[in-house]
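Participant: These are the structures in question, set out in turn.
Since every read-out is calculated from the coordinates, none of them should be taken as a lab result. Small disclaimer: the values here were computed from a predicted structure and weren't measured. Cβ atoms are built from the backbone, for glycine too; each structure is taken alone.
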Structure 1
Amino acid sequence: MQIHLYCMCLNEAKIIPYFLSHYRDIATRIHVMDNGSSDDSLHLLAGDERITVAQVKTQHESFADTYTSLMNNAWKPSRTSADWVITAEMDEHLHHPDLPEYLRQCRADGVTLLTCVGYNMIAEAFPTDPRPLWRQIVRGARAPDYDKPAVFDPQAIAEINYRHGRHAADPTGRIRPEARRQVKLLHYKSLGLDYVCERNDTLAVGLKAVDIQNRRGAHYLRDRAQTRADFETIRAQARRVPGLRLDGGVPEPTFEDEIDLLDRSGLFDPVHYLAHNRDVASAGIDPLVHFCTFGWREDRSPNTHFKPHWYHRIYGNEVSGEVNPLLDYIVEGERLGRFPAPDFDPELYRLAQRLAPGESPLRHLLASERRSKA
């Protein structure tokens, strides 16, 4: 089965080794459109007969329009030789445990277009480990804006019609999507603040008059403080991506798992949270989602007897600062006798109340207090 991949390149030397290690076992041909790279990109792409590099130039004073036009048309010669076309940037790694086999099944089922599920992946620093990124960077924020119709049958699709940014499209032809989306798009852009700023500087130079006038690529022009704020937002929202886990490690729950565990635990009190956080109440935000995303980082208490920052300070040698402290308390902290706050010893409470094994002392206390107020 022939799978042809099309991508753009502009000074991508850092990411190219990871791009190649990811796609070499997936794509039978890789077509790179290089827009004047001056780093080591072209050297890294040389020497593999499966890789074709074409030099392109920005047209009509628009970097964005040029890239969109190229991705809308460059793949068309593959109609006569490819079963599937993939369009992906070098930092967009499509993930499935066996993508070629899945595409065989899709072809047998008559599927012609796959829209990938987007995640904004994050790391504190650019990696030095040569393994594929999905084996070492497994945390990311679900990003619907990064969903992308990135895989299609070139014989069935007449026009892909990508819009600006190339994550949305209006394809024409014989369109038959998959019944359930199975392929993730892991966008490895936020690989350390320094790397994000470096890439922004590189891409900002490529912006032309029409781009600036229409604010296309405006995020490349953000200063370091603004980029840091964006980075912190992604970090706050990031969780283990479903289907990814570090080798040999205990898998971190996904965001959906975290929400479910806290909801069922009885240790998150939405009434208390909204009463003590009027900004959340007035904004109409789900209190549990807010707590899991931002609240614990801002030391907002999920109930009357849990102090997030105190918990991290006391148990920092055992609990990662990137882990929701209430989640840790639920999963193993209470079982290990960790205090949720300075004034509550769960083990002494268990003994005093003669609780059954497995019964949560903190849940018992909170339920008792609610009953006394009723």
Structure 2
Amino acid sequence: MKIDFILSNNYNIPVGGYRIVYEYANMLAESGDDVTITFMIYDRVPLRRGYIIRSLLSKIKRTIFFKLGIIYTSKKTVTWFKLNNKIKLNFALPRDSYFPDCDIAVATAWGTAYTLSKLNQNKGKKFYFIQHDERVFAPDGFVRPTWKLALKKIVIASWLKELLQNEVGQSSILVKNFVDLDHFYLTVPLVERNRIVSMLYHKNPSKGSADGIEALKKVHSVFPDMKVKMFGTPEEPDNLPNYFEYTHNAKTKELRNIYNQSSIYVLPSHLEGWGLTATEAMACGAALISTKNGGVNDFGLENETALLSAPNDIDHLAKNIIFLLQNDSERRRIAANGMELVHSLTKNNSFNKFKDVLHEQ
């Protein structure tokens, strides 16, 4: 079958949501499907007073650059993830002529959902792959209407399925995210871990990075020998304490090493679609300390596979980290339980369900 995944701009930096799409695209290509990934130079959006005025000049400029043969803002290649060489990359304006005729088209974000909803039926049966409540990224009032569009919805997490049903009365199919166990696995025994804590750094306030840093400062006052291994795609943040080590644009092997050195992984998000780095860390033997951010619900079970606190509660977050650093047997118990749970979140299981949903006619 011919399948087109429609993504927003390609900035060619590691993004969890893009990574999941790329993984599915690779597996579909390997299984014999004809796969295209279309990157939007800009997405079609509904008319909203103010927003459309602010974006009009930007869209005109992007269209001119595109017409001149220069792909404005969108990078022409993907270098941080190895895509199957059978996959075609396409760059599009929000018009039918820029999209390939396909059997299936999959929107992957709110803006691409608006675009897909307006394309003609030759572009394929229309799906909407929902990985987050994108209100944390998008202008107010744009996301919820996309959930009501006549697109077949696939969600990655239980909380998103419940949210679509409860808030907009829309049904969806749950295909839980997975852990690539070929890349993330145990190399350092749980009993050999030192007081090392790891965490993702992200500039979006919803990721709670500032909370995590403040909590870790509190923990360090109790355990001066604690080290923090932080990683992310932005440049290293200013004024990190000297017991923080920052890895910029960590490769898979570097991430696996960070996770395996860590006794604890901290996920301080206020709202999370899933939390890919948390499940990767758990697969490598790090005990999870997380907020109750929604995305953690499918793998972070209180006092079984994780210790949880309310978002924004820095003191409780620090208290949970301190507890596990003081109680090594509890840290190892939670880490072992976490490894067992995430080993059930296999790539093959998720892919088989995802493919079945797409191919179901």
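Participant: For volume of the Cα convex hull per residue in Å³, for residues 91-298 alone, the calculated result is 181, so let me know which of 1, 2 that is. Please report the intermediate quantities before stating the final value.
Facilitator: Details: 1: 181; 2: 145.
So the calculation was done on 1.
Participant: Could you figure out which one of 1, 2 the value 20.1 for mean count of other Cβ atoms within 10 Å over residues 27-34 was computed from? Please list the in-between numbers first.
Facilitator: Working: 1: 20.1; 2: 16.1.
This figure was derived from 1.
Participant: With FRET efficiency 1/(1 + (r/R0)^6) of positions 163 and 339 (r between Cβ atoms, R0 = 35 Å, to 0.05) computed per structure, which member of 1, 2 shows the largest figure?
Facilitator: Largest one: structure 2.
Participant: Could you figure out which one of 1, 2 the value 0.15 for FRET efficiency 1/(1 + (r/R0)^6) of positions 123 and 307 (r between Cβ atoms, R0 = 35 Å, to 0.05) was computed from? Can you show the working numbers first?
Facilitator: On the way: 1: 0.75; 2: 0.15.
Among 1, 2, the structure yielding 0.15 for FRET efficiency 1/(1 + (r/R0)^6) of positions 123 and 307 (r between Cβ atoms, R0 = 35 Å, to 0.05) is 2.
Participant: Assuming -0.41 is log10 I(q)/I(0) by the Debye sum over Cα atoms at q = 0.08 Å⁻¹ as calculated from a single structure, say which of 1, 2 it is. Provide the component values of the computation, followed by the final result.
Facilitator: Working: 1: -0.51; 2: -0.41.
It must be structure 2, since only it matches.
Participant: In terms of FRET efficiency 1/(1 + (r/R0)^6) of positions 147 and 267 (r between Cβ atoms, R0 = 25 Å, to 0.05), which of structures 1, 2 is highest?
Facilitator: Between 1, 2, the highest calculated value is found for 2.
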